[in-house]
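Take a look at the structures below.
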Structure 1
Amino acid sequence: MSQARDGDGEAFRALTEPYRRELQVHCYRMLGSFQDAEDALQETLLAAWQGFGGFEGRASLRSWLYRIATNRCLNARRSAGRRPAKEWDVPNVEPPEPSRLGEVVWLEPFPDAPLDGAVDVPLGPEARYEQTEAVSLAFVTALQLLPSRQLAVLILRDVLGFRASEVADMLDSTVDSVTSALKRARTGLRSRLPQTADREPPPARGSRSEDAIVTKFVRAWESADLGALVALLTDDVFISMPPMPFEYEGHDAAARFCGSILRSGRRFDLVPTRANGQPAFGAYLRGPTGIRHGTGLFVLTLAGVRICAMTRFDSSVLPWFGLPRSLPSR
């Protein structure tokens with residue numbers, strides 16, 4: 001600690017490195033964007049390094065870093081030009097009329113690799129959510145629709161379990177203000193999260209049940225078997241595709257959308273990966289020369305042995321998952 005205060009960069013990195021990944025996940029929950037979270041993390045570490053001489057140790061180092069990260073994210077939410085909505089850009093495919101247009105078009109997936117160790121962190125006794133649940137796409141999307149102050153309070157209190165007095169100190173606020181904001185945030189979050197009371201829980205990661213439904217999905221999508229694909233979907237299935245705002249809700253709407261893709265003559269190969277603790281696939285379009293070009297990333301949300309949500313991201317995210325832009329011919 002004293003060496004870091006005296007300007008020893010290696011000592012500072014040794015002190016802060018154990019918190020790096022969990023801070024990145026915190027920034028992601030705040031911002032909903034993998035790229036923005038990485039920028040906010042770098043700003044946090046720089047601010048911490050520059051201000052470390054003034055760290056007096058009245059709060060823990062972890063709490064102090066969360067204070068900086070949270071306020072950097074609040075600043076980013078106030079000033080950031082969010083990714084704009086993108087026009088439909090799938091050649092030779094006319095999409096059906098969407099159920100609605102989504103608001104959180106800046107949403108990006110978070111690769112599972114950096115999550116290892118980042119969601120297995122010490123939580124306060126008042127934490128209400130499992131760490132893996134709190135990084136799911138549905139949860140992160142719902143968070144983005146909360147007012148910024150409420151968002152910060154809910155994450156710090158209900159996801160991470162910090163005490164109200166700690167959160168008030170982080171936000172230069174009062175305990176009463178934090179308590180009031182948390183109450184409003186909980187109400188807002190409940191209204192925005194998908195209703196799952198009647199939905200089966202997802203199978204365990206890497207289980208036979210998960211492998212079975214994933215295998216069926218890959219087989220149906222790669223062979224353009226629309227019947228087999230829609231048979232895997234729940235009645236309330238939800239499809240979204242940020243940064244395009246098109247959203248399709250319900251079995252019939254999802255079937256029309258999937259049909260517009262699979263009946264277009266386009267054929268794909270899927271490469272497995274994981275995002276946000278969920279099964280995911282890089283999608284590669286088979287070209288006339290045999291080279292397969294990356295067109296996007298699918299993330300599946302499972303309920304029992306069926307798919308209750310599918311989120312499609314554009315091809316710019318593939319490198320974050322160690323996936324190439326294209327695959328050679330077979």
Structure 2
Amino acid sequence: MKRKWIMWLLAAAAVGALLTGCGGKGGAEKVRLNEVTHSVFYAPQYAAMELGYFADEGLDIELTNGGGADKVMTAVVSGQSDIGLAGGESCIYVFNQGKEDYPRIFAQLTKRDGSFLVGRSDAAFSWEDLRGKTVIGGRLGGMPEMTLEYVLRRNGLEPGVDVTVDTSVQFNMMAGAFTGGSGDYVALFEPSATQVVSQGQGFILCSLGAESGDVPYTCYFAAQSYLKDHADTVQKFTNAIARGQKWVAEHTDEEVAAVIAPQFPDTDTAVVAQVVGRLRSIEAWNADPVMESSAWERVESIMIGAGQLAESDRVPFETLVTNEFAQKAK
């Protein structure tokens with residue numbers, strides 16, 4: 001696991017520091033944001049974009065889909081992106097590798113796993129159904145895969161013993177692999193899960209977020225140097241995210257879907273509204289950008305349970321998380 005991260009960082013170092021543009025639309029400051037995937041799960045962010053909250057702060061967001069937390073982190077560490085949106089576990093991996101200008105988390109977007117377990121039958125679901133079966137779970141050591149393992153263990157199934165968790169499929173390819181015949185089950189984000197269902201190729205069985213409980217699942221991070229040299233920009237960015245979180249909390253599923261629909265041109269707005277409702281029902285979004293230390297400790301416990309972090313390698317909350325910007329944005 002660590003070797004893979006080191007290889008990514010070395011590759012990034014060979015390419016890094018090439019893209020540094022700061023000009024944006026109409027004189028606005030450009031902020032290069034790299035997200036782990038493009039999902040309705042990040043509705044507050046898209047609401048902030050579509051409602052002009054970033055523009056109100058004088059920011060022009062250049063959004064890139066990283067297609068995995070490791071790739072997002074590579075972009076941030078190499079300087080190809082200013083801010084990353086991914087699981088906080090990526091910051092722990094980089095810190096424990098001894099990176100001097102390691103990224104720190106400055107805002108939390110979601111507080112639960114946004115993926116849903118999808119199967120091939122709509123029969124009454126029991127976790128025992130997974131015994132002896134294969135679940136496509138995402139990249140080894142990524143937050144989706146580790147949370148899946150956490151949920152499996154909570155339901156009496158030991159990954160690798162009672163159930164096979166396939167970690168060979170790239171995050172963006174998981175839905176295609178499942179509909180192509182691989183695996184018995186798959187853990188999918190939205191709108192992919194609903195799209196698989198609408199195509200008649202699977203059934204949503206349960207929410208992994210409802211099963212796992214509160215976890216600071218997706219957060220924003222940037223290199224320490226960026227946080228220091230662009231503190232005003234980071235504050236403006238966090239202000240916009242806080243407004244987006246508040247707006248989503250105060251509006252209906254249909255209203256949210258109508259606003260963020262341009263972000264999902266290939267998905268019917270009614271389907272987007274359905275997905276928003278499903279995510280709202282599990283309390284997927286943080287009420288504000290502040291991260292609690294207890295939630296951080298839960299992330300590290302999940303990583304330890306998955307065998308991706310030693311107890312002795314826990315990183316203190318204050319080392320990798322700053323609530324300075326989030327507190328001001330509330």
Handout entry: For 30, 23, 13 (semi-axes √(5λ) of the Cα gyration tensor in Å, for residues 184-319 alone, calculated) the corresponding structure among 1, 2
Key = 2
Completion exercise
mean projected area of the Cα convex hull in nm², for residues 112-247 alone gets 10.6 when computed on, of labels 1, 2, structure 1
Exercise for the section: Out of 1, 2, choose the structure whose coordinates give relative contact order in percent (Cα under 8 Å, 6 or more apart) equal to 26 when calculated. Expected result: 2
Exercise for the section: For structures 1, 2, calculate volume of the Cα convex hull per residue in Å³ and state which one comes out highest. Expected result: 1
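Each reported figure results from applying straightforward, stated rules to the coordinates on display, with no laboratory input. In this text, all values refer to a predicted model and were calculated from it rather than measured experimentally.
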